[in-house]
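Multiple structures are listed underneath, in structure tokens.
No value in this document is a laboratory result; all are computed from the given coordinates. Predicted, not measured: the structure shown is a model, and the values here were computed from it. Cβ atoms are built from the backbone, for glycine too; each structure is taken alone.
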Structure I
Amino acid sequence: MIDQAAFRTSFLIVLSFSLCLVSSRLSAGSGGGHLGYLVPKSAKETSGSPWGIQAGTLKPQHLSTAAAIGVKWTRLTASWREVEVERGRYDWGRMDEAIGASLDNGITPLVCLAVSNRLYCRDSVFNDEREREIYGTNPLPPTRDPGALEAWLRYVREAVARYRGRVRHWEVWNEPNHWAYWGAPPDGAEYGLLLRKSAEVIKRADPAALVFGGATAGLDPEFTDAFLRGGAAAMIDGVTFHNYAPLPEERIGKAWQVREVLDRHNPALAFWQGECGYPSHSSTRDYRGVSPWGVGIQAKWLLRQALVDVYFCRVQVSIYFKLVHEGGRGKMPSRSSLTALDSVLGFPERGGSRVKSVGVNEKCILENPGLAPKPAYYAYRNLCAVFDGRYAPAKVRHTVSVLDPGVFYGVGPEDDAFPSTPLVAAFAAKSGARLVAWWVPWQPQELVRPARIDLKLEGVRFDEPVYVDLLTGAVRAADVQPDGAGGSVVRGAPMLDYPMVLAERREVGRLREGTEAAVAAGAATDGVGAAPLPAKGSR
């Protein structure tokens with residue numbers, strides 16, 4: 001059993017040390033004047049945003065917690081198997097509560113209609129014994145039986161009619177290119193048939209509805225092309241994906257390929273990242289990732305994913321998975337096929353893929369048990385506070401000059417290979433205000449000594465530039481000078497393994513006072529059932 005108090009104390013010690021490292025770098029030749037901390041904004045206080053979170057539950061209280069982060073989107077699964085518990089009888093109680101709580105808290109739901117129903121579909125099994133033990137058994141897709149397909153479409157019609165006027169965004173199926181979720185060897189054309197027929201039913205039941213397809217496991221250009229070929233491209237409004245990987249930046253190339261597929265079939269199709277997260281613990285169920293793990297690493301990964309999605313992958317919505325996972329603590333799978341080597345090294349690592357389907361899904365950003373926020377909760381809240389629907393991607397020609405690599409050994413003029421090339425993401429508001437973020441896409445670490453860089457931004461000027469540290473919410477003055485050619489140079493900027501943000505002071509909004517020690521000792525309890533940082537002197 002995890003000692004949650006000891007866990008939190010250990011993290012606060014680590015966070016305090018990290019803050020000292022980063023703070024000393026910020027103060028040394030890079031502006032450094034501490035101004036305060038971001039003031040969180042709830043979903044209702046935000047008019048629009050690309051950020052979302054899948055709660056991992058349909059409980060209203062957890063959706064209220066999601067709203068406190070400031071996200072504007074959530075993904076809710078309307079499981080056919082759980083709603084139609086007897087043939088022809090639907091139990092919408094939990095969905096009614098979840099949809100009502102989302103809307104009441106200012107969050108727009110994307111409702112995923114998915115999960116085959118054993119009332120109509122017989123089970124299939126994996127041929128591989130190890131995968132069978134990991135994934136279990138699932139029913140075949142409804143496309144395999146005319147009666148099952150008719151029952152599925154009836155369920156879709158009932159769902160859309162029930163929530164017409166309240167739910168506008170519908171997604172058809174979950175990860176149909178993965179045997180465990182499709183229930184059979186994946187077939188893009190077969191899924192395309194289900195998508196097209198479902199979209200026809202949805203649009204008839206609610207002409208104002210928006211239909212999303214895909215929800216693919218990973219970014220899969222071939223499967224996407226196959227399901228769009230049969231007429232679905234003209235029936236739907238967008239495509240979603242879930243790309244679990246050790247580094248969020250690894251998805252960029254595949255995202256470009258999928259976008260090319262969408263443009264060939266229907267350039268008007270929206271492109272959303274509908275589900276993805278990273279675990280803080282190696283003991284997680286489902287997608288596991290690779291070493292090292294950590295609560296700070298998870299927070300950094302979340303921030304990198306968000307900016308990779310909206311800037312490099314050009315998605316309109318990015319949804320983190322997930323807020324909470326209840327239960328599961330202490331559960332372990334049976335292992336019937338261990339080898340002699342496994343008895344020495346442990347169950348074989350699978351390139352980050354899951355090694356068990358029981359236990360706690362540590363991609364959650366609230367602790368299990370107890371539901372205290374992890375650092376990733378606060379990091380996401382800070383991002384939502386400073387970056388909302390005002391900003392859109394705006395490419396900027398830039399030059400990064402590494403003055404001191406910190407712990408990022410080799411990063412600089414002698415290494416031009418991924419992941420040692422610093423990444424820069426730039427955005428512009430309609431007001432003309434700019435927001436720029438940069439980071440090193442190395443595997444995140446719990447503790448780092450920041451690099452120090454000069455960052456030249458061509459054609460970009462700032463009036464009152466400030467650094468925003470998205471991990472802590474700290475805001476500091478930045479040393480930004482004109483380059484003499486209409487652009488700017490950020491002098492001595494810190495560069496870490498998560499995005500450092502440069503923004504206009506007026507766009508950041510009012511700040512609250514506090515100290516680095518207050519963040520370490522208090523911010524980890526701020527905002528969710530405990531006393532906040534001092535509000536005195538907010539500006």
Structure II
Amino acid sequence: MISFLVEHRAELWLRLGEHVGLTALSVGLAVALGVPLGVLARRRPRLEGLVLGAAGILQTVPSLAMLAFLMVLLAALPALPLVGRVRSIGVPPALIALTLYAMLPIIRNVVAGLRGVPEASLEAADGLGMTPRQRLRLVELPLALPVILAGVRTAAVIGVGVATLSAFIGAGGLGEFINRGLYLSQNRLILLGAVPAAWLALLLDQALAWGEAALMAGPAASPARRRARNAFALALLPALAGGAALALAPAESAQAALAPVAVRAAFTGEFIERPDGLAGLQAAYGLRFPDVRDMDESLMYRALAQNAVDVISVYSTDGRLDAFGVRLLADDKGYFPPYEAAAVIREDALRRWPGAPAALGRLSGRLDDATMRRLNYEVDEKKRAPEKVAREFLESLGLLGRAPRARDGRPVVVASKAFTEGVLLGHMMALLLESDGIPVKRRFNLGGTMIVSNALKAGEIDAYAEYTGTALTAILGLPSTPDRARAFSTVAEAYPERFASRWLAPFGFNNSYALGVRAAEAERRGWRTIGDLKRPAK
């Protein structure tokens with residue numbers, strides 16, 4: 001665990017800083033907007049219900065739905081005076097969402113605090129001839145401040161929690177570790193994001209509680225301040241000790257020797273953590289990406305198009321490459337292994353349905369790279385249903401006959417990973433089996449590589465499409481090889497013993513990992529290969 005923390009140390013500091021920044025800025029904006037709104041609502045009783053009701057409705061909107069709505073809204077906005085176009089991914093929508101969620105407790109507590117100001121204090125202020133503005137500034141707000149600060153305290157704790165979801169739209173923060181861990185089924189990554197986030201919420205809560213106690217008056221004030229100070233110290237000291245220990249741990253010399261490249265990168269969580277992904281790529285090319293965002297595939301393309309990032313991880317058969325003007329950088333060191341796709345099916349499913357290999361075998365060798373890219377484009381860009389695209393393709397090749405009545409027996413559970421190509425291949429496999437009368441149960445979009453492979457090993461699924469390079473390095477943990485035949489034979493020999501499963505003949509295409517850049521940027525900076533990224537920016 002220590003080596004894992006040291007390995008992720010630099011990124012942990014970066015994500016923690018992003019998380020604190022998002023939370024602090026959003027709470028600050030919420031205070032700047034919420035306090036005047038609360039004062040206005042208190043001054044005009046007819047507006048109080050409207051303002052609190054609107055803030056309450058915003059609070060009930062699910063966080064992911066709010067982020068998705070704001071992304072669509074910002075993308076539709078024209079260029080604004082002074083600021084230009086507002087990016088629809090990353091920090092802007094996350095900051096707006098966090099600010100909106102922080103508004104309710106602040107507005108509510110401002111109204112409650114002003115309502116609780118003693119009538120005698122108000123009469124005394126009027127007797128001294130204060131104007132309404134003076135009375136608010138010198139009497140009402142100071143007396144209401146402890147209640148208002150309690151609202152800020154609540155908003156800050158809520159902000160820390162909601163900020164973890166901002167990672168879904170590329171805004172950074174500790175949520176990147178949580179998302180990555182969920183996708184890869186790695187508890188260590190989940191804890192790496194969840195524990196610091198929980199501790200950060202605790203620290204903010206105790207710090208603001210200390211601030212509340214400092215505003216107290218009377219005989220109970222001194223003991224309350226002492227308790228609040230001790231509680232804050234109790235939360236702070238372990239965090240400081242852990243941070244110091246992590247900072248003083250020796251760095252990996254190999255990582256420190258890598259040359260940083262002046263590009264902004266966005267990669268999927270799986271690519272960042274896989275052995276055939278980011279770490280190995282950096283070591284092979286002697287470079288290091290200092291600014292990396294963990295993003296969903298669809299967001300990466302939009303981020304690249306909006307000039308929010310410079311390089312992304314892509315699949316060579318992705319249908320969005322041409323649509324977004326993405327150029328693939330040549331793997332001049334031959335780092336990425338072959339990624340031939342093939343059906344993997346459990347032995348007990350083959351015993352139940354001996355005709356399954358023949359049914360699935362009709363697809364072997366029928367898909368080349370160009371065809372797979374075209375099919376992915378139909379789904380990703382034309383927004384067509386994957387099952388319909390898969391059916392049309394199989395029918396065009398005459399691979400589907402009149403499906404006989406499904407025979408009785410336990411169905412074959414066909415699964416897929418959570419990306420377009422995997423779902424398309426899953427539908428093709430299911431349709432071919434059903435065409436031969438074999439009953440099928442579909443379980444698509446399960447998640448990342450390790451989630452699906454673990455489900456196969458546990459017998460929760462029977463078949464899915466896997467890639468030789470992925471199985472070789474990420475699942476089996478074996479050395480990479482550029483030889484396609486050797487990669488296939490290695491995984492085919494290992495799977496019967498490790499997973500009680502069999503690899504069928506490949507479908508025919510090789511969907512390799514690659515790095516993609518904007519075509520115009522590649523021309524401007526002379527990028528042709530991955531190694532060219534080390535060139536200084538012009």
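For distance in nm of label points 7 Å out along Cα→Cβ at positions 125 and 485, find whichever of I, II sits highest and give me its label.
Biggest value here belongs to II.
For percent of Cα pairs over 14 Å apart, for residues 221-308 alone, which structure out of I, II has the highest calculated value?
Largest value of percent of Cα pairs over 14 Å apart, for residues 221-308 alone: II.
Taking 23.6, 73 as the value of Rg and Dmax of the Cα atoms in Å derived from one of the structures shown (I, II), identify that structure.
Only one of I, II returns 23.6, 73 for Rg and Dmax of the Cα atoms in Å, namely I.
Of structures I, II, which gives 1, 7, 14, 18, 20, 18, 13, 7, 2, 0 when P(r) over Cα pairs in 5 Å bins from 0, in percent, for residues 77-292 alone is computed from the coordinates?
Source structure for this number: I.
For which of I, II does helix-only ellipticity at 222 nm (-39500 (n - 2.57) for each DSSP H run of 4 or more, over all residues; to 500), calculated from the coordinates, equal -18500?
II
Here FRET efficiency 1/(1 + (r/R0)^6) of positions 141 and 245 (r between Cβ atoms, R0 = 41 Å, to 0.05) was calculated and came to 0.40; which of the structures I, II was it taken from?
Of the structures listed, the value fits II.
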